[in-house]
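Take a look at these structures.
All of the numbers you see were taken from the coordinates with simple rules; none came from a lab. Since the model is a prediction, treat every value here as computed from it, not as a measurement. Cβ atoms are built from the backbone, for glycine too; each structure is taken alone.
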Structure P
């Protein structure tokens, strides 16, 4: 099953040439999600040839403009292109009022259902189907800010081909074996499950943390995550500024990745004051070597182990 993310915006509050505000496109087994929707997000979806119309769930981390100012435009474009499927918005409750006001004063009656799912508690399951779960966890920002953990569900064990070829196994028994049961043949021979199956690869996970002040508790929420996107608005020489503005530095993001025992760290949400980002890589990689700097259009595929 595919598991990839594409960066739509790697900048912070002020858009720059080459760096849009926040947005991440997530593809997990052809389940398509959008995390945050800063100004220009729909243009980025087109630019990078992503399946925008297949997005059914949008997750907004918090209500600062660089994380949702592009949402009403995307909603309107879906309307103009004749969308039929329900679009689900997961966010703080105030966003519904904001979008309703924008649609009201533009006299827009959407041709498709728009459904809001307000966050009700810091830790909750926001979405779940047979393949994926999306859970929330609290961040520390000037206003309520939420992180998201996307998790692939554990797949059943695989039955060894040579066993299937030599034993006539019913579909009912196949389901039981995949569920972990031993198999007893019609002749009474017992096959232990561990001898006739192979464990499926461990499920993959992606965590999204933006915007937040440094908080070690975040690492506990995302233990052993495969890929962590963590904001890094500033370098360490602006540590006081980061703390004052409730943001993080590159080394602080790397510390969270290290404490969480993440496989890979993706830094983003860079302040527009920085023209050269080499310092971010230098400071982060000292703490967590497997660090990547976000760029608009960058796609990272999480491999199976």
Structure Q
């Protein structure tokens, strides 16, 4: 039985691994999307994370492709009530479709609901900060959506600690909805900013942490170990920064721990995030069933102190 974890002070409970779906409608077609989500939920996992902007970065895409794919699966599977559905708003989809103004949030929520073929979003997240819109206005928009039954809880992502704290204080001072979760980039390679700056704010305000890029855009799977490995890869723009002595040292440590546990580096990378007390659940993505099996295996792996020390030493900044 998978032990579920509470999101902030809400009544939402999630399994300790979240399926990241930026690949849906991009590198994963609808048939594979259905297989992946069926397999994920059949093993007791219940949380899917997406965003309205996924996957606008692909030539010919306009955003909303991931939500559309999930919506088709929700309708086909009949599993909506079993799923904790998280999506995001605020990233630029078009010149007039971005930010966290009240008008835009409400219209974007309606568009997401249509694409997702549902009448409510469990966790609606501010994807990026909008310094041009007062926090009060943003939170008032969420208040309208929550009171209408269209959103259950709210979260934030990619805010500076100062702006996150400002939003939390604004919510408390004005009796407005408060962020229950925060979504930072966090993995064995990218950890300094979160641990030093965001974590203290999260702990002080009892925010649940749902981390993304758990596999550092696939680098921590060990798939990319040279510039040659990046040739023809759709992730080359994301992975290049990891190809250095520190990155290779982390891969070496992952290889050693993976061999000890008879598994693969990516599984250990996820297991390490899961072992961090501050993390409620990491987000991870898969494009085939073998990859998904590796992600799910991480939940049952218990890293010992020797494992953790080896990984910590390799990832020192």
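Here are the numbers for the structure shown:
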| read-out | value |
| --- | --- |
| Source structure (of P, Q) for mean projected area of the Cα convex hull in nm², computed value 15.7 | Q |
| When FRET efficiency 1/(1 + (r/R0)^6) of positions 26 and 258 (r between Cβ atoms, R0 = 25 Å, to 0.05) is computed for each of P, Q, the largest belongs to | P |
| Which of P, Q leads on FRET efficiency 1/(1 + (r/R0)^6) of positions 66 and 274 (r between Cβ atoms, R0 = 25 Å, to 0.05), largest value | P |
| If distance in nm of label points 7 Å out along Cα→Cβ at positions 10 and 162 is computed and equals 4.8, the structure in P, Q | P |
| When distance in nm of label points 7 Å out along Cα→Cβ at positions 146 and 186 is computed for each of P, Q, the largest belongs to | P |
| Which of P, Q yields 0.90 [FRET efficiency 1/(1 + (r/R0)^6) of positions 34 and 98 (r between Cβ atoms, R0 = 25 Å, to 0.05), calculated] | P |
| Origin of the value -12000, where helix-only ellipticity at 222 nm (-39500 (n - 2.57) for each DSSP H run of 4 or more, over all residues; to 500) was derived from one of P, Q | Q |
| Distance in nm of label points 7 Å out along Cα→Cβ at positions 90 and 282 derived as 2.4 - corresponding label from P, Q | Q |
